[in-house]
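Below you'll find a set of structures to go through.
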Structure 1
Amino acid sequence: MTSRERQHDRIRDEFTRQAEPLAESAEFTSDSILDRIADAVAARPDDDVLDVACGPGLVAARIACNARSVVGVDITPEMIERARSHASTSKLANLRFEVAPGESLPFADASFDRVVSRLAIHHFAEPAIALREMRRVLRPTGTLTIADVCTSEDAAEANLHNAIETLRDPSHVRMWTPNQLVELARSAGLEAELAREWKRVRSFDEWIAITGRPERIEPLRVVLLALAERGAHCGIGLRLDAGKIRFDHHWVIVSARVG
C-alpha cells in the first residue's frame with residue numbers, strides 16, 4: 001500500500017464518522033463563509049464548476065445557484081451521500097456528485113471554467129499533485145479558488161498547531177502558511193495571489209465534537225489547557241476565556257488562474 005493509499009484510508013475512516021456532524025456544524029454551514037467563497041469563485045451562468053473534496057456539498061450547492069453546472073467530488077462515499085441528499089432537498093438540477101480522489105480526477109483536460117476546494121489542501125499527502133490535477137481540468141481562461149485555514153509563519157508555532165490538529169484528526173497532514181499556499185498554486189502552473197483573509201473564533205467543545213471521537217476529548221482538553229495556561233498561543237491565539245478553551249482559525253482564500 002502506498003503512502004497516498006494509506007492517507008486515503010485515514011480520510012475515509014475519519015470523514016465517514018464526521019459526515020453527519022460536519023454537515024450540521026455551524027462552521028461548515030456558515031453563510032458568511034459560504035458567501036465569501038462563492039463571491040471569490042464568481043461563477044457565471046455559462047460556467048461549469050468543479051468542487052474538489054466537496055464534503056457534504058454545501059459550497060457546491062451555493063455556487064450552483066449561479067453556474068451552468070457544478071460537479072462535486074470527494075473520496076468519502078458517506079460525504080457524497082450527504083451531498084446528494086442536500087442537493088435533492090435544494091432541488092438544484094444542475095448539481096451532481098461523484099466519489100473520486102483529488103489527486104486523480106475522472107475528467108478530461110480543460111473540462112471546467114472554475115475549480116474550488118474548501119478545507120481540503122491540509123488533508124492531501126501530496127498537495128502538489130492534487131493542485132496539478134485541478135490545473136489540468138481547467139480551461140485556458142479558468143480559475144481556481146482555494147479556501148483553507150492556515151498556520152503561523154513562525155515555524156515553532158506552526159509545529160505546535162499542526163501537532164494539535166493531528167491529535168484531533170489523524171487524517172490531517174499539514175496546514176500551510178498563506179504564502180506557502182500561494183506558492184503551492186504557483187508551482188502547479190497557475191498565477192496565484194492571496195485574495196482574502198479573516199479569522200474565526202472556535203471553541204474547543206465545538207471543534208472537537210465534529211470528530212465523533214469522544215475518547216479524544218479529555219486528553220486534548222488537558223493538553224490545550226496546559227498550553228494555554230503557559231501562554232503558548234500555538235499560532236492560533238490559544239487562550240482561556242472565562243475558563244473555556246478558545247482559539248482563532250486564520251482563513252485565507254487564494255485565487256489563481258491559468259497563466
Structure 2
Amino acid sequence: MQFVSVIIPVYKETPDSDETLSFNQCLKLLNYPVILFCSESLNVDYYKSVADKNGRKILFERFPDNYFENISSYNKLLLSDFFYKRFSDYKYILLYQLDALVFKDKLKYWCEFNYDFIGAPIFENWTDPQKTFKFMNGQNGGFCLRNVQSALIVLRRINMFDKIRRMCASNYLFTQIVRVLSPFYSVTNITLLNAMINYNRNEDCFWSMLAPGAFRDFIVPRPEIAMKFSFEVNPSYLYKMNDNKLPFGCHAWGVYEPEFWEPILEKISVTSQ
C-alpha cells in the first residue's frame with residue numbers, strides 16, 4: 001500500500017484563473033501522486049497541459065456523469081464505498097478542491113498523526129461567521145486529509161446496521177441489538193448511528209461530526225489542532241490564534257475575508273510566474 005495521494009475533483013473543461021492558480025500551487029509544492037477525479041465525459045486536456053508545464057504526471061479516476069451534476073450528487077459520491085475503494089491503494093488521500101491553496105509541503109507531517117479526518121475548523125453560525133468565534137464540532141471537506149481504510153470500515157458498519165434495522169420489527173429491537181454489538185464495532189452513540197444510515201446531506205458533516213460521535217475509533221482532532229492544518233471561515237482570527245502563522249493550506253479564500261488573502265495571493269502569483 002502506498003502512503004498518500006492528492007485527489008482533486010474537477011468538473012469543468014477549463015478552470016478559471018483562481019482554480020488554475022490553485023492547481024499550479026498543488027503541483028509545485030506537493031510531490032506526491034496527483035489524481036483528478038471527474039465525470040466519464042469530461043475533456044481533461046487542459047489539466048494535462050498544466051501538469052506537463054509543471055513537469056508532473058497526473059492520473060485520472062472517472063465516475064458516472066450523474067455524480068457531477070450538483071452538490072447533492074457530489075455528496076452522494078463521497079459517501080459511497082466504491083469511491084474510497086478506488087483509492088484503496090493509499091493509506092491517506094488529501095482531497096484538494098480547486099478553491100483550496102497549499103502553502104508548504106506538510107502533508108507527510110499531518111499523515112503521521114493518524115487522524116481519520118482533518119480539515120479547516122468550522123464556527124457556530126457558520127453562514128454568518130463574523131458574528132461568533134465559537135468553534136463547532138466538525139471540519140470542512142474542501143481541503144482535508146482522510147484515512148481511506150477508516151472510511152471504508154465506517155461505511156461497511158453503516159451498511160451492516162442498515163440491514164439489521166430493516167429486519168427489525170421495531171426501533172426498540174434494533175436499539176437492543178446495537179447495544180449488544182456496540183463493543184465489537186466501537187459504537188458510542190446509537191442516535192448518531194441512526195442519523196448516519198441513509199444520510200444524504202453534506203458529506204464533510206458525516207465524516208467530521210457524525211462518524212467520530214458514533215464510533216470511538218474514528219478520530220478527528222480538536223479545532224485548535226485543525227486550525228494549524230487549514231483555515232476557511234474567519235481566517236484573520238485563526239491566523240492570530242495560530243501565532244500569526246499560515247496553516248498547511250486553506251479553503252474558499254475568495255469567499256471568507258478575501259482582503260486577508262490578497263497579499264498572500266499576490267506573493268504566490270509572483271512566484272508562480
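Bear in mind these aren't lab numbers, they're just calculated from the coordinates by the rules spelled out. In this text, all values refer to a predicted model and were calculated from it rather than measured experimentally. Cβ atoms are built from the backbone, for glycine too; each structure is taken alone.
At-a-glance table
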read-out	value
FRET efficiency 1/(1 + (r/R0)^6) of positions 163 and 219 (r between Cβ atoms, R0 = 25 Å, to 0.05) derived as 0.45 - corresponding label from 1, 2	2
Entry that produces 1.00 once FRET efficiency 1/(1 + (r/R0)^6) of positions 59 and 195 (r between Cβ atoms, R0 = 35 Å, to 0.05) is calculated, selected from 1, 2	1
Value 20, calculated as percent of Cα pairs over 34 Å apart, assigned to which of 1, 2	2
